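Values in this text are rule-based calculations from the coordinates and carry no lab data. As the structure is a prediction and not an experimental result, all values here were calculated from the model. Cβ atoms are built from the backbone, for glycine too; each structure is taken alone.
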Structure I
Amino acid sequence: MISLHQESGFSLVETLVAITILLLVIVGPMSISSSVARSTSYSSEQVVAFFLAQEGAELAQKARDDLQLQFFGELNVTPWDDFIGTDSSNPYYRCYQAGGCGLQLIDGDTDGRLDLAINCGSNPCRLHINNTGGRARYTYDPIDAIVTPYTRVVYMNETGGREVEVISRVSWQTGSQRQVQTVEAKTYLFNVYKN
């Protein structure tokens with residue numbers, strides 16, 4: 001009697017088809033999750049950049065208000081002229097130059113005063129995360145701070161005798177992208193204290 005022994009199993013073609021289907025099932029969701037992670041990271045960076053730009057515009061308004069309120073009620077003093085002046089006697093004259101300026105609070109100052117304007121024409125105005133627990137989370141001072149991908153430059157332009165245009169521009173690069181991303185906040189400051 002002849003016994004035919006039949007072996008059962010998968011052929012090479014069936015195995016390759018099964019591996020291909022398995023790879024498609026695994027790689028598809030992994031590429032989607034990787035794309036979502038990159039998109040979430042970019043969105044997070046964009047939100048931080050927008051808030052940093054807004055903060056720069058608010059610091060410019062604080063500069064105007066602090067200067068004006070020092071002499072509030074004095075008739076013969078015109079601090080607005082000092083605010084819009086482009087000579088070195090104006091504490092914010094660097095903001096009117098082509099390279100712009102960096103504005104920040106004085107670290108450790110409990111009164112919340114502004115530091116001297118930083119010249120961004122010779123300095124890239126890179127922001128750092130402040131590790132000293134100071135008043136501001138982001139600072140231009142690299143001492144005891146972590147470097148961030150953000151740079152912030154504030155530009156001021158006198159557009160009339162009673163108006164200053166303020167542009168706060170934050171730039172950064174995401175991961176390995178070559179293109180620099182930019183966010184701007186623009187506001188106008190007026191001589192609201194003029195008698």
Structure II
Amino acid sequence: MSKAAMKLYYCETLNPRKACAAARFLKADVEFVRVDLASGEQRTAKFLALNPNGKVPVLQDDAGTLWEANAIMCRLSDSVASDFWPHDHRQIDVLRWLSWDASHFTRHGATLWFETLIKPLFGGEPDVAVIDDAKTSFRLHGRVLDDHLAKNSVAVGKTLTVADFALAAALPFATAAGIPVAEFRHIQTWYGRLEELDAWRNPFPA
């Protein structure tokens with residue numbers, strides 16, 4: 001499979017969003033393949049052969065099949081020889097923020113997104129206790145990121161990296177999902193710069 005034949009399997013949900021945004025931001029030569037979650041396409045034998053977890057995104061390229069959005073962003077960066085996934089002294093710090101984000105920041109933003117926006121689509125009722133706990137935790141960890149961004153224009157170094165896209169994953173849904181990001185001035189300023197990128201605002205194929 002040539003680099004020109006990379007396929008990115010996606011749907012319009014949280015994690016695929018950052019992978020698609022990265023592909024567009026990097027101008028990577030990918031074919032976008034939409035997976036219909038509503039019809040259960042992610043549970044078919046054909047798709048499970050790509051990702052046994054039955055989730056998107058998935059990237060197919062000349063190196064094989066890769067799942068997990070953060071790893072996909074890194075692979076896409078390497079495919080175009082970008083330092084969006086840096087290979088110098090910044091790399092360890094990027095890994096730190098990716099790990100912290102998955103465990104603390106987007107973890108709680110994603111919970112609010114799911115409880116508020118996704119559950120009702122399937123007839124479920126948002127769990128008020130879960131929402132309250134997620135907001136408390138988001139505020140706690142949001143302060144850590146806000147303090148960091150008070151002194152830094154991006155997550156690591158001087159230019160955007162995969163860490164920025166990972167940290168921002170839930171924030172397009174902040175207003176609709178009740179994610180209390182408006183309480184953090186420096187996060188808002190940093191995120192506002194991301195919103196100026198067409199690739200971030202409009203990550204999915206038309």
Structure III
Amino acid sequence: MTFTQTTSIDPARIGPNAVLQLMAALKAAGLTRLSAPAFAAAGVAEWLDTPPTTMVEEHRVARLHQTVRSVAPEGEGMLLMAEAGRLTADYILAHRIPRPAQALLKILPARLAARVLVPAIGAHAWTFAGSGRFSGCAGPPTVFELTGNPLCAGERATEPVCAWHAAVFQRLFQVLVSPAARVAETSCEARGDSCCRFVLDWRGA
């Protein structure tokens with residue numbers, strides 16, 4: 001099963017959890033001292049006093065994510081993004097996916113659960129892909145591709161940087177498809193690749 005989802009929102013926006021859960025991750029890691037300088041450097045200082053509750057412009061979220069990764073202590077930037085992604089997935093599980101649907105996915109064989117979950121994620125890609133083009137194949141393994149990923153736009157890195165997206169996908173699959181699910185970002189636009197590709201392997205189930 002394969003799908004493609006492209007957003008046409010102008011200006012393109014990202015869901016507020018990309019900000020709110022990063023704030024929570026900074027607090028949980030005891031790094032709130034980074035919040036004021038990082039948010040100021042990203043040009044979003046007002047979010048500390050008035051956190052966003054509706055969709056926010058993607059380029060502002062991108063600046064914040066990239067700034068936090070750059071100012072965090074060595075080795076902690078990606079961990080912060082991963083924790084923010086995990087918290088975002090937990091929010092989705094608590095507030096966006098009905099309990100009966102979750103219960104059904106959990107009792108299905110992993111292959112069938114993935115076939116149900118993948119298009120559901122695609123249908124809501126506008127909340128995390130912004131202006132990017134998102135596609136997915138249920139697999140196994142499950143493969144998600146994001147072309148024109150706004151959260152790493154203009155960034156240059158030697159390794160993949162999309163730990164937030166990767167953690168969202170992994171957590172959802174671990175809870176709803178298989179605890180064995182693991183994700184690897186095998187290509188990243190920040191590294192010069194043609195897309196950000198996330199490979200989810202749950203075949204250990």
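Observations
- Entry that produces 23.3, 84 once Rg and Dmax of the Cα atoms in Å, for residues 20-123 alone is calculated, selected from I, II, III: I
- Once percent of Cα pairs over 24 Å apart is evaluated on every structure in I, II, III, the highest one turns out to be I.
- Mean count of other Cβ atoms within 10 Å over residues 60-67 derived as 15.4 - corresponding label from I, II, III: II
- Origin of the derived value 1.0 (distance in nm of label points 7 Å out along Cα→Cβ at positions 132 and 164; candidates I, II, III): III
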